[in-house]
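Taken together, the values in this text are just the output of simple stated rules run on the coordinates, not laboratory data. Please read all numbers here as calculations on a predicted model, not as lab measurements. Cβ atoms are built from the backbone, for glycine too; each structure is taken alone.
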Structure I
Amino acid sequence: MIGAEEENVLIQAGGCRLTILPKLGGKIASIRVKERELLQAPLAPYGPRTRTMSFDAGDASGWDECLPSVAACTVETAQGPAAVPDHGDLWRVAWQEIAKNANSATFRGECFSLPLTLLRTITLTPTDKGYRIHADYKVTNTSARETPWAWSAHPGYAAEEGDILSLPDSIKALRIEWTRNDRLDKSNGTAAWPIAKLTTGGETDLRVSTKAHSGVGDKLFVGPLAAKENWVALERPKAGVRLRVSFDAAATPYLGLWICQDGYPEGDGIKQHCVAMEPTTAPVDSLAITGPWSRTLAPGESYFWPMTLDLELL
């Protein structure tokens, strides 16, 4: 078993602290404002990861990075077929520390299913409203051949009954990637936002987190997004904070939403109670599903993008 206290990197600004676990995929394991934890707690003890285990066989917590795919899949490449595991490579491997100071840290993770590396710099600063966590990303193709890739942020933010999810007013529908027990009506492949139809009849307000043990698990996508649609927010009145994620819609033009109130993992045991707001390069979980969103990197080529999480104290 690996303890979070054994191999952690702490960055801090005022009353906000981030804990990063380099040996566990560069995971941001904790974002605390004073004594309030803002990330999904571990569902199981931290432990070694293999190249083939499913994501729900681990701790399924905190903030990971999904590269080169979210869903497990096999993709055709110039080097032949490549098998990408569940939630990608990077949460499974130790990352290398590149730079560190009191409020910033840079780490690099190397994929194994495809010849890609990800460089991520996290910077924490105070603001007039609270705190800002800024992430700068760089993915590089380390091979001599063209390589496909897709990225998604994968932060599970703790949620409780009454929390409110917000999107730009121009967004009226979300594509349904998955809905546990066919909860949402998938007849046209989309769910209206914010009031969606249920398969059993009636409606649900996707903005509002429900009570614990409700069994909700919905994965939804929206995009491509316009420049002014580059944000999503989760207001947590009981926690006294509003989490606002913003991103460059030209660089990462899609947004994934994972709304989970004890609907994952399947089977017995502790469940997630979180909302994941996930800027991404694609409107699907699988790299093997291609479309106008599909991306490749030329030999030695790199791609850059940012993401910001503002913690606005209420």
Structure II
Amino acid sequence: MTQCYTLLRGRVLRATKLDNCGNVAPSSTGTVVSEGVITVALTAQTREGTTIELENSAGKLMVSDIPVPQITGYSAVATFLQVDPNLYNLLAGLPLVYDDATVPEAIGFDVNSDIDLDSTGVGLELWTGLPSAACEPGETQKYGYMLLPFLKGGILGDFTWENGAINFQITGMQTKDGSGWGVGPYDVLLDNADAPSPLLTPVSNKNHLRVFPTALAPPEPACGGVPLGAEATTATEVEGAEATLTPANSYPPENLADANTATLLTASPATAWDPGSYVEFEDGSVGHWDGSTWVAGVAP
């Protein structure tokens, strides 16, 4: 059997932090769900290939081989009516600006030339509505679901300061081969037992887009990011390299001060670490264990 349906009206967007290889990256703000989006425009990118035409000495066309276009992915431009610093950080790597409260709150973002657009990626999920007529008697409401499992390259585009709402665009995002999304970290549909479930079949590492209807309602939008994974409790030294965090799929403290709070990140071993060993914190800074506390920098 086949289901046919019409998609209409965007509902919400969910962005998920990925590492530079397309794998889900645990983070204290690794998931953002937003309804403050106006449009997400997708443009197919194709490789046209080389047409080969050969003529004989009389100018007669003897060979004409026109290649079939090959899709290489999609470019994406997202336009927002709401400023969510964590969302812009995920999509375009924009560094966050914090207030000076005891518990820091992200209130803005920076744009600078230090941004490395290849260091991270983002998974993007989009929900739409379906016409109410698509519901059969006794069925629950359904939604359209779109997944772009691996995007890179977002930049904050042009905008106009004016007497009106200022909309921001994230441009230049491009889907990539190499996705490690698999079945995903979230429930996005109902299985045959009507239980919430992640994707029933994983997306391949060359998959750029998946579309289907789902009876599972989209997530509730909220301002800011929420944790993806769990905060690390232990950092185990790797001599001359970055420490290993446990439990699995955990994220490091926000910064050095956070590592030295009452919920201290436990160092293993408890003696001073060997030269070259370090932990990279979420803000990009690094630190090492000196035998009694966490201090800045790589172990000397």
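Out of I, II, which one gives 0.00 for FRET efficiency 1/(1 + (r/R0)^6) of positions 59 and 275 (r between Cβ atoms, R0 = 35 Å, to 0.05) as computed from the coordinates?
The value was obtained from structure II.
Quick one: distance in nm of label points 7 Å out along Cα→Cβ at positions 11 and 51 came out at 4.5 when computed from one of I, II, so which one is it?
Going through each structure in turn, the value belongs to II.
From I, II, which structure was mean count of other Cβ atoms within 10 Å over residues 163-170 = 13.2 calculated on?
Derived from the structure labelled II.
Tell me which of I, II gives 22.5 when you compute mean count of other Cβ atoms within 10 Å over residues 67-74.
I
I, II: which one has FRET efficiency 1/(1 + (r/R0)^6) of positions 35 and 251 (r between Cβ atoms, R0 = 25 Å, to 0.05), as calculated, at 0.45?
II
Of the structures labelled I, II, one was used to calculate FRET efficiency 1/(1 + (r/R0)^6) of positions 75 and 291 (r between Cβ atoms, R0 = 25 Å, to 0.05), giving 0.00. Name it.
II
Quick check on the output: 28, 49, 20, 4, 0 is P(r) over Cα pairs in 20 Å bins from 0, in percent, derived from one of I, II. Which one produced it?
Label of the originating structure: II.
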